[in-house]
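Colleague: Dropping the structures in below, format is structure tokens.
What follows draws every value from the coordinates through simple rules; no lab data is involved. On a predicted model such as this, the values are computed, not experimentally measured, just so you know. Cβ atoms are built from the backbone, for glycine too; each structure is taken alone.
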Structure I
Amino acid sequence: MDRPPRTAMEVFKLLPEGTLCEVIENQLYMAPPPSDSHQKASVILLLQIGNYTLENDLGEVRHAPYGVFLDEENAVEPDLIFLTKERLHLIQKDGIHGAPDIIVEILSPNNRKYDSITKRNLYEKFGVKEYWIVDPETKLATGYEWKEGKYYELGTSTATLPSKLLRQTFSF
């Protein structure tokens, strides 16, 4: 780049690989590394959802840190991402460009409001079909389904993530 970065997205693209950073509405959000309970839940769900997706040839799964570019002012790194086979064209060399079919965010003590409100509203705006918020401390998972331009709560479950889109329940 021949000039200083002018937008948060330009700064984001200059960061070293592995930097825990996201851009929402052209503002940078930095985060500390995830907690141990966050990582444990993430690995358990990744293995289950990943294996289920592979065994049934449903699409592709990605996990953090992995870029999801919703538009020029919004880039996030969700904990778990699922794309159906029909939407694999969204995958490019630097990440996913467009809204994934399913996003799972796992809470850490310092990101509850961010994942539950800020990112939920962002995912709703861009039409992520299914969004799950997993709390590894309380073992609660709350899901949302995108229909007619807005989210409807799928409900809250204990120690399980009952995906409506995948038609399967995963435990954590």
Structure II
Amino acid sequence: MSIVPFGIAWYLAENPGKVKLGTNNGELISPPLATEVSDFIGYDAFSTENLKELQGHWLLVNLLPPAECVPACQDGLYKTNQITLMMGKDIARIRRVAILFNKQQALSQQWQDDARLLKVSLSARLQEIITKIEGASQPGALLIMDPLGNIMMKYPPDYDPYKVRNDLSKLLRISQIG
């Protein structure tokens, strides 16, 4: 009986991927990737005027790859809209951003008219940062950026908005910034 705990400990030490540590649902990006507001280029006049809104807020970043925005992208934009609405009193601490990889890429009229969605073009520095993130070029992927500009969490395209909301709620609860 006394050998069993040592055997389990040895197995877990040899296979650390078998145990999920932490309570987060998304995947932490370690170390976080630092960005600056100057890395974001407004896609349209509205977004260019309101880029200052990105500073000091938590960001839900939708990645829209170069191809025409497939249903996964539309679904991702809809989910982030619903997540912000689910946040209740913390809605003022969150901003939504859609990164368009292609300057000629068109969004549906519904997302073009969304006053809470900032649309940005992909700058060279931002593209360099995003290529470091595994799986970020998939249509509908989601990133969470902290108020200091660090990309710190990622979610696959088929993420559950309730799990993202839970992670975001925890982050906002313990955060002293933004």
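Colleague: Figure out for me which of the structures I, II the number 33 belongs to, where relative contact order in percent (Cα under 8 Å, 6 or more apart) was derived from the coordinates.
Modeller: Traced to structure II.
Colleague: Right, something else. I have 18.1, 70 for Rg and Dmax of the Cα atoms in Å, calculated from one of the structures I, II. Which structure is it?
Modeller: The read-out comes from structure II.
Colleague: Just checking, which of I, II has the largest value of volume of the Cα convex hull per residue in Å³, for residues 77-148 alone?
Modeller: II
Colleague: Then there's this: With helix-only ellipticity at 222 nm (-39500 (n - 2.57) for each DSSP H run of 4 or more, over all residues; to 500) derived from the coordinates and found to be -9500, which of I, II does the value describe?
Modeller: It was calculated from structure II.
Colleague: Have a look at I, II and say which one yields 9.8 for mean count of other Cβ atoms within 10 Å over residues 5-12, as calculated.
Modeller: Answer by label: II.
Colleague: Tell me which structure, out of I, II, gives 6.6 once distance in nm of label points 7 Å out along Cα→Cβ at positions 13 and 45 is calculated.
Modeller: Matching structure: II.
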